[in-house]
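The structures come next, written out as structure tokens.
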Structure P
Amino acid sequence: MDLETLKSFEWSVMTPEFIILGVAALLTLLDLFLPKKMDRRILGWIGIVGILAAILSVASLLNVESTSILDDSFTFDAFGKSFKLILLVGSALVMFLAISYDAKEGMEDYRGEFYYLFLSALLGAMIMTSSGDLITLFIGLELLTVSSYILAGIRKHNLQSNESAMKYVINGGISTAITLFGMSYVYGLTGTTNLFEIANKLAAVTNGQQAYLLGLAFLMIFVGLSFKLAAAPFHMWAPDVYQGAPTPVTAFLSVISKSAGFVIVIRILISVFYNAAPTDNGEGILFKMHDYLAVIAAVTMIIGNVVALKQTNIKRLFAYSSIAHAGYILVALTTMSSNLLYSIWFYLLAYMLMNLGAFAVIQVVTEQAGSSKISDFAGLARRSPILAVLMGILLVSLAGFPGTAGFIGKLNIFVGAFYGTPHYVLAAIMIATTVISYFYYFGIMTQMFFRPASDERKLNIPFGIVVVLLVAVVGSILFGIMPNIALDFLNNLH
């Protein structure tokens, strides 16, 4: 590729990625040369400024028509714009959590590393949203996961953190290998890594043996990515990693990493397998594998919600809650309704707001208590009434009560389950497991409002936590009352 060709590309569509890359490089250098005794929180504030600049950059490009550069390996389209905003806003909130986090157990020495490793993970997720090629998708995925491995074990002198990082690396390595093996089958059948070319070639496949290999490729890719989503029965790493990782990292894994996982699922499964090896009635591999998706979605919802009932650790409870929410989103993917992308995007937006807000409260309470037991929330309403009320709103949204974004998100998916071929069993399981979730969400509220406090000390709420809670609660209520704001936004994207 000559210089003139490179100059002809519209590099402006990559401005958000360039900003995050530049800020990550700057933080790396600053952490290296700043005095060791200097507070590294300044790096976090620089990171927040960089993320906000990237958000403004995406906002300025919203009216730009869909553009592909570098032989379609980078595609700036409506899909990329919408999901980048979720990733960037969520990342900014996680940064506020990290700045407010009281680093302990040796992490003081690695606080600077957290910020630029986190930005590297964010960059990988952003690349995935705009990837039009298997190679760039895989590079983005690995940039995200390798950074996540280090973040999970960043508390080097904490045994739980070490254990969580080891389990994450082992499970992540296995899932990556399975995913890559499935991708190699797709490449072997088509001779190209470009998603658009792959889709066109697979749509013309009529050979039974090739269709069989495509089915295997689909299963391997989906199983590999199910590890990333923490979908059952590939979820066993999640509770240990969530419990052992620092709270900001847990929040990042539950929201940003999960959102990126669904991004790559949609990019590969929808664009590649939707029309692949069509049968006489025009249905591709994705429809043939419909039953497998339904089983995974059902098992994920059931295991996530039922096992959460027995948890005594708040971070493990939210790990199983995260598994359950992945199951709800998989219902949308299974039913293939006409509003599939909107349903998934809106649910991830709502989940990002309510989950990060909940983790902000969890961080404040667990830091003062010195542990992460659910019983530590006892009497929170007396110690900090405002904090308890805000947590109550977020828990109600997570449970899916009317008037909240969580309710609208679940309603979109539930209604979509009756599109085309009705999925009565899947819809029934979704309702039943949602009712089960009320028990553990309201169990936390019972502790906060109806149990005596074992510690009467007032809670100190840092500025970063206040910002996260304001954005999370206002967003959860706003999108619950006026969900059309999100729908209109998506409809106006090009």
Structure Q
Amino acid sequence: MVRLIVAGLAVVLLAVAGFVGYRTMSFTAPPPPAETAIPATGAYEIDVSAAAQHVAQAIQFPTVSLVSVEEDRTPFLNLHAWLQQTYPALHAVARRELINELSLLYTWEGSDPAQPPIVLLAHQDVVPVPDDTRAAWRVDPFGGVIQEDAVWGRGAIDDKGSLVTLMEAAEFLARQGRQPRRTIIFAFGHDEEIGGDDGAIAMAEALKARGVRAWFVLDEGMAAIDNHPLTGGPASMIGIAERGFGTLRVHATGQPGHSSMPPPETAVSSVAEAVVRIHDMPIEQRLEGGPALEMMRALAPELSLTNRMAVSNEWLFGPMLRARMSENPTARALLGTTQAPTMINGGVRPNVLPAEATAMINFRFHPRDPAADILQRARAEVADIEGVDVDWAEPPREATAMSSTTSSSYALLAALSRDILPDAPVAPGLVLAGTDSRHYSEVAENVYRFQPMLFSTEDLEGIHGTNERLTLANLERTVRFYIGLMEAGAMQ
């Protein structure tokens, strides 16, 4: 009998091992999209020095996002005038519009109105440089300094680097007298860093009112990284979706009075318990239902055998895989919605019981989790705590829909990325922050987020941080990419 049990277990183990091995070996990258013809981007004669000077000059306009109507708009107006002076050939052939006085919308009309346009985004505004961080900067953050083969300053990457290189590429083609077959639209918002309400939203609404249905939209949001956590090597990540955003307000009421005679529960203890329950409530974490599985499939040839085995056999290794990915905050954010208590307030003195207490919990929604579902679950978690109510502090922003990875537009972006960065395999990704592109879903077939730049960890730390800089190598890559994109995607 024992022999039969052992023999049976051996058969089962062999079967499982065989199935795991088969799934591992068959977990390969999907076939590439239909071959896309692209120009030889390396043949373009680019004046990198002049382009670097232009990025540096753009940085010198301190276009910090305006949070009130009283703030000085002069830096934005000066930037507009500088763009007209610096890129005369494009301004001679494209229609320029001001939307809400500060956002710029350029339309370079194509000869074939039947072709859906391309919409290319960047934003003019930058985040501020806090006074207490200036000492950590190696240069004046608004000086536009060129040194050590890089352009330094606030906005060098986010996002004046993109804005200037788009203009450089368009000027390059316009100077040659090239005429687009497909209309190219450039939309440069002025308030991306504070939500895009007056910029991107207004421009997207204007395009929608004109009946524009674009072939695709391209914005910032993802790029190539030199050390992908799954492969240990470079990878170009094209964002096909971005997470949503919402903040829950947890409010608790209690009996006010003196702390020497407290009731069993106070407003503070009630709100604290509610925060813990909501923070700990289980939210599904898995590869399916988002870009994570597609990303891993695209990177399959670069994965180690153990990683490929775990990913291809999530039915068996799922708990271990999720636990491992949860150790990395970035990887964990790919698997599901995240929540983080960020603020709590209640009481004015240590010996006084407050009548109410409030906490804020910030959620970043995965594409499979509607905000309404999260709210319903949070309310259920605290339904039995007397005096507690939960609601969104302001209307939440849903995660975006996922754009196609089999479309002709994705194929074009991937082909150009491989040409510019041949050592970096291309994979789709989920944008963890927010971009202007989320407002354009109703005016485009697909919306992508990608800068053709190769970033190190140090490069990424400069974005919204100190010593932000754009290397000249990335500057050149980006100009070549955008010229190739316009030439292959829109030119005659």
Structure R
Amino acid sequence: MLIRPSRRDLLRYGTLAGTGALLPAAARAAADPWQRAADIARTVRAPVFASRIFDITRFGAKGDGATLNTVAIARAIEACAAAGGGRVLVPAGDFLTGAVHLKSNVELHLVAGATLRFSTDPAHYPLVFTRWEGVELINYSPLIYAYKAKNVAITGAGTLDGQAGAEHWWSWKGPWGGTVEYGWREGMANQRPARARLFQMAEDRVPVEKRVFGEGSYLRPPFIQPYLCENVLIEGVRIRRSPFWNVHPVLCRNVILRGLDIMGHGPNNDGTDPESVDRMLIEDCTFDTGDDCIAVNSGRNEDGRRLAVPSQDILIRNCRMKEGHGGITVGSQISGGARWIFAENCQLDSPDLWYAIRFKNNALRGGLLENFHYRDIHVGQVSRAAIACDFNYEEGAKGRFTPILRHINITRLRADRATRVLDSQGLPGAPVGDITLEDCSFDGVTAPSVIRHTGRVALSNVRVNGKIVPALDSTGAA
């Protein structure tokens, strides 16, 4: 039975229209906003599990790379949950499976040498309640899914392989920027008609239970999606070849991503998309992706405004970003808003990384985005700009909702090679708010910044190509 979240669920997990669970003393937060980041690190704790072990081979699983083990893994998870929780163990071997659905108090653990290899047959992913590009619907199950679960984890040194590629899943994207990448060719079916239909259904407020997609719609499932869950840990595993977004926690509270190695260069292969998440720690992860490495979201357009649950109190630290569109990104499915996002001690470096720090929004999304604090960021090279604030993304000015972006504070960012320092483009009547850069250096700069419909850009001890500058050379009107 498919059950959509109740208003009580949203209040419990998302703090509707509130100010978040972490509320340090006002004076302390005003004096040092990084105290709030310390509070996130202190209060987000990993779930603890019973010592019981449920080896999937005891339930009939075979690690021969050919046997479909969906039922055996489900039996192990069910037995673990029924016993009060513990560890579902995936031993060394190559285990083929369809969708894996986790339950409360269950840790899925892959030892070194273990691979969960996910079937490329869409029939092995039953329809579930989910979110797709920020919109609720009934669609293919994520490859690993948990719904309204408490205390869940995926851990270990093994590999999760989604087996996506030009022959499976990725071609559903259709033409990409006018090209025929990722296996799609003229005449092949793709996601475009269903995507447009889903978005229109959301604008028309069609009840979610009537937004049924799946077979024939070509909307790819994400890899890992805990939905309305509390106390989530994903740690240590290698994640490869996702059909769509890699790690997508939705409406969750208390989430930790730690030590993940995520690689996938397919379409929309975002590393992680925290969506309407309250309190999250992302640390010691490596992202090498076909889209944004980290993209903080909170729902798209009417659906995001209907649920009205922001992403808030997220701390990103000690991460490495390689290839991708944006390294640390907020948006564009951001209609529910985002606030108090922190990042520190991260390294971003690739000629195929477009931007180090990126904000994406437009007048169809709207939403309040505020209080972003980044420090000690090392950028080796990016191909476009070190920092981007873009209100012209996708629909741009074609909407009636005012995007608000303010209080961006970046300290000790060092870029060895960036074509531009800043590309900040708000909209007429909806300027990007204040941006503060302090003790930053940008080298290898060959083009002026683009600053249009942008408020205050304050610099303190900022060097561009070795020289301290009082203001950024720019094109456009400041």
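What follows is calculated from the coordinates using simple rules that are stated; it is not laboratory data. Just so it is clear, the structure is predicted and the values come from calculations on it, not from any experiment. Cβ atoms are built from the backbone, for glycine too; each structure is taken alone.
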query = relative contact order in percent (Cα under 8 Å, 6 or more apart) was computed and gave 15; which structure, P, Q, R, did it come from?
reply = P
task = Identify the structure, out of P, Q, R, from whose coordinates Rg and Dmax of the Cα atoms in Å, for residues 72-143 alone was calculated to give 16.9, 54.
result = Q
inquiry  = With log10 I(q)/I(0) by the Debye sum over Cα atoms at q = 0.07, 0.09, 0.14 Å⁻¹, for residues 136-431 alone coming out at -0.24, -0.40, -1.06, pick the structure among P, Q, R it was computed from.
reply    = R
ask   = Just checking, which of P, Q, R has the largest value of distance in nm of label points 7 Å out along Cα→Cβ at positions 120 and 440?
value = R
query = Quick one: helix-only ellipticity at 222 nm (-39500 (n - 2.57) for each DSSP H run of 4 or more, over all residues; to 500) came out at -3500 when computed from one of P, Q, R, so which one is it?
reply = R
query = Which structure, out of P, Q, R, was Rg and Dmax of the Cα atoms in Å, for residues 248-335 alone derived from, given a value of 21.1, 66?
reply = Q
request  = Identify the structure, out of P, Q, R, from whose coordinates distance in nm of label points 7 Å out along Cα→Cβ at positions 112 and 176 was calculated to give 3.4.
outcome  = R
